[in-house]
Each structure stands twice: as structure tokens, then as C-alpha cells.
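Structures incoming, each one as C-alpha cells.
What follows is calculated from the coordinates using simple rules that are stated; it is not laboratory data. These numbers were taken from a predicted model, which means no experiment stands behind them. Cβ atoms are built from the backbone, for glycine too; each structure is taken alone.
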Structure 1
């Protein structure tokens, strides 16, 4: 799945070489303003060393990069929402958070606020 909303080749290059983690965004504490997002198919590796998609969300605190399947699953809908908001000149603010699944494992996700 390749997605790109409002991110240039320069933005993507810089994101690949210097994005911040979801944990950094969570530690920020406050809602963050989104300016763009992208998903690059098979551009990273997961914890087991297998190729995986990488998601990026450009924000006012930096570009957040992630391979979290939970976050990636919602990126297509988020990209549609962001596209509409950019067209309408409506700011988009999100918060990243950590949750716990029924089996006790921790996951990371984000929500629109």
C-alpha cells in the first residue's frame, strides 16, 4: 500500500533519515498538528528482519515514523480524511497513545482529536 498526502520527495527523504518515534510523540503529551502523511510499501524491516510497510505522519513536532500494524491499518482512511481537511483548510490534530490488547501485549496507535 503506497499512500502520499502532502509530502514531497524531500519530506520523505528526510523522514526516512530522521523521523521521530511514536514513543517520542506520546511523550510530547499534547495533541499535534498534522501537515501530511505517507505509507511506503516494503520500505522498512520489522523486528524479525522481514520487509514491511513504513508509515509517516508529518506534524508540527517532526515527522513520526512507524511500522506498527495497528497504525498502518488506519492510514488509508486517515489519508482520505486528511485530504478532505487540507482541501477545506481545516487543521487536523492527533494524539498518539499506547494501549494493551486482550492478550496483554502493548500496541501503539493514534486518534484524531
Structure 2
């Protein structure tokens, strides 16, 4: 691996620490909650073959709706603690945490 490749890889790793993990997690969980809702809405319980012991659809749906409360609670908690603005780009793309390095100090001082 060349020094340039190594530098690129290290910068990628550092950038992960500069992102807002709470905001990223909020939006990911919110998408999953919407997928769960879409799946639950797609199934008409009155059409399930409840007498068929091999059909596990109802049991699988129960797992989804049983977990929905804890997922919703986690989403609401993250929304408050991560300062979600409902602008995903602004919440997740802009680095919230800056790692202080000699280079970052130099950049700040050069700009002032």
C-alpha cells in the first residue's frame, strides 16, 4: 500500500468519528420503522391461514409488532438527543465533531 492510499484510508476512518452517529442511527431506524409499517399494512390478517400449522406468517408478524414499541421509543429518544432537524443532509453530512490535529490548528490559524 502506498503512502497516498494509506492516507486516504486513514482519512476515511477519521471521518467516521467526525460524523454524527446518533443522527445516522435515527434516520436508519426511522427507515426500518417505515419498512415495518409497510409490511404490516400489506398483510390482511383475515386472509391468513391460521389453521395451517406450517404457515408461520402470523408468528413472524407478531415479532414485528412486538418490537415496534421499543423501536419507536429508540427513534423518539434519538430524535431528541441527536438534535434531529428532519433535514437528513444537514444532520448527517456536516461533521459535528472535529478531531484536533496540528494540521487542523494550522488550517484554522491560516484562515484568521
Structure 3
């Protein structure tokens, strides 16, 4: 997905999630009809999808970000250039992607437990 399309899509997803959370705080009856199992299942699918997508784009994203960081004179004032080479940024993104996928799997397991308890 091109970056010009990717950013608005993720911003819309974030806005919708924040709107649901805010509506749930103001009007608890909005979430009363949604079971915990359904909510956790949807969240786990979303996390696993986003983690897999992030894992797929790590190489080109790491190279682009390391180039941007190397150009910035302000970042060179407080962090040496060896800390944001493309290989280090690549592994940071890879670890982040794996952590997102693991969170999705843990959320899926919690959804299974909620389903067994009837929540």
C-alpha cells in the first residue's frame, strides 16, 4: 500500500477506535450489548493484521527512516549516527512487529477464555 494511502487509512482506524472508546466512557450502554469475546476477537484480528503488515514493510521503512534521521542535524546533537543505521532501525521494527503479533495472539487467547466463561 502506498504511503499516501496508508497514513489516512491508519488515521481513520485510530480515529474510529478512539471514538468507540470515548463513546464507551460517556455512554456505557453503548458497549453493554457487545460481549467481551467479540470485542477481544476483533481486537486480536486487528493486532495480528497490523503486526503482519508492519513485518512486511520493515525493510523499506527502516531504510527511509534511517536516511531521514541521518539528515537531521538536531538528532546528531544528542544521539550518534551509529544508533540509527538502517540495520538497527530494521531490527527495532522487526521486534515491534513481533511484539504486536504476540499481543494479538494473547488477546485471542483471552477471547477464548472469555468465550469459555460466557462473557
Note: relative contact order in percent (Cα under 8 Å, 6 or more apart) at 48, derived from one of structures 1, 2, 3, originates from structure 2
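When mean count of other Cβ atoms within 10 Å over residues 28-35 is calculated, the result is 13.2; to which of the structures 1, 2, 3 does this value belong?
So the calculation was done on 2.
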For helix-only ellipticity at 222 nm (-39500 (n - 2.57) for each DSSP H run of 4 or more, over all residues; to 500) computed as -9000, the structure of 1, 2, 3 it came from: 1
Suppose Cα Rg over 2.2 N^0.38 Å works out to 1.02; of 1, 2, 3, which structure was it derived from? 1
At a computed 5, 18, 22, 18, 14, 9, 6, 4, 2, 0 (P(r) over Cα pairs in 5 Å bins from 0, in percent, for residues 20-67 alone), which of 1, 2, 3: 2
